[in-house]
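Okay, got some structures for you below.
Nothing in this text is a laboratory measurement; each read-out follows from the coordinates by a stated rule. All values reported here derive from a predicted model rather than from experimental measurement. Cβ atoms are built from the backbone, for glycine too; each structure is taken alone.
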Structure I
């Protein structure tokens, strides 16, 4: 296991999409910051879902959310332009995670979305990106495209199970959490 590389890579790797939109690396969100926020959101959403009777393990959802980008510690944060053209992006991520030696089963659960915890982790990752885009928009950066893309996806997913059970909570996060 390459623990040092995992820890250093995540903490020091600024997410590429922000820099491509003019956010300077000094204030750019790192992969670790993004994963941490996704983990907090996954826990919060899991608790809200469990309050509605949904059977979910909040700790598993958090763990999946935190590990969802672990492969980027080795692979880097590829620009969207590149990932849209790669035939095997998820295979490359799996290969990187295998080489790092930690978290492959968590990544697969995130990628496949075959568990409620994996779906909550993926939704939380999207919410995290959306919220960060709103923060950068307030600072004057050109992130409208990211906000539009994520708004469309979030609006679609929040109407599906299990998210349909907590639409008010999701709307609060989207509309009221950061004015």
Structure II
């Protein structure tokens, strides 16, 4: 999963092999995120999810939404999103289990390693990633400091895949 801040970056990430794109643009207004989503979704050859904005995801015809832990509940998002994807970014086993119970299709766990995009967040490591992967039946994606060299480590820990910002730039 490529985590991008614009339609242009999403299309470039797809060219580099991203199999899903998460539009995450915290510095943009809702209207600007909608504009980026409306550009990206119809041009993308892979599913696109929008961070936090169920309304924008639905309006743009996106595949779904990804919710930070502090966002609305997965259960409520599920009522809005219907059969579209609902993912949750989590930082603990407990949060992953709750997300699964409430109807999440996947969780993104991290940071696994130190991350330049979140320098103040303490990395959890691959043992915590493995524990989360064992605790839930839904796919777990690793995030935080993922590099080409670490992708195999993610898989060995039980991750179904990974999400990255820098890797797809």
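If distance in nm of label points 7 Å out along Cα→Cβ at positions 109 and 141 comes out at 1.6 when worked out from the coordinates, which of I, II was used? The structure behind it is II.
In terms of distance in nm of label points 7 Å out along Cα→Cβ at positions 5 and 93, the structure with the greatest value among I, II is II.
Out of I, II, which one gives -10500 for helix-only ellipticity at 222 nm (-39500 (n - 2.57) for each DSSP H run of 4 or more, over all residues; to 500) as computed from the coordinates? It was calculated from structure II. Once mean projected area of the Cα convex hull in nm² is computed for every structure in I, II, the highest value turns out to be that of I.
If you line up I, II by relative contact order in percent (Cα under 8 Å, 6 or more apart), the top spot, with the largest value, goes to I.
Name the one structure among I, II that distance in nm of label points 7 Å out along Cα→Cβ at positions 21 and 133 of 0.6 was derived from. Working through the options, I get structure I.
Which structure, out of I, II, was FRET efficiency 1/(1 + (r/R0)^6) of positions 53 and 77 (r between Cβ atoms, R0 = 41 Å, to 0.05) derived from, given a value of 1.00? It traces back to II.
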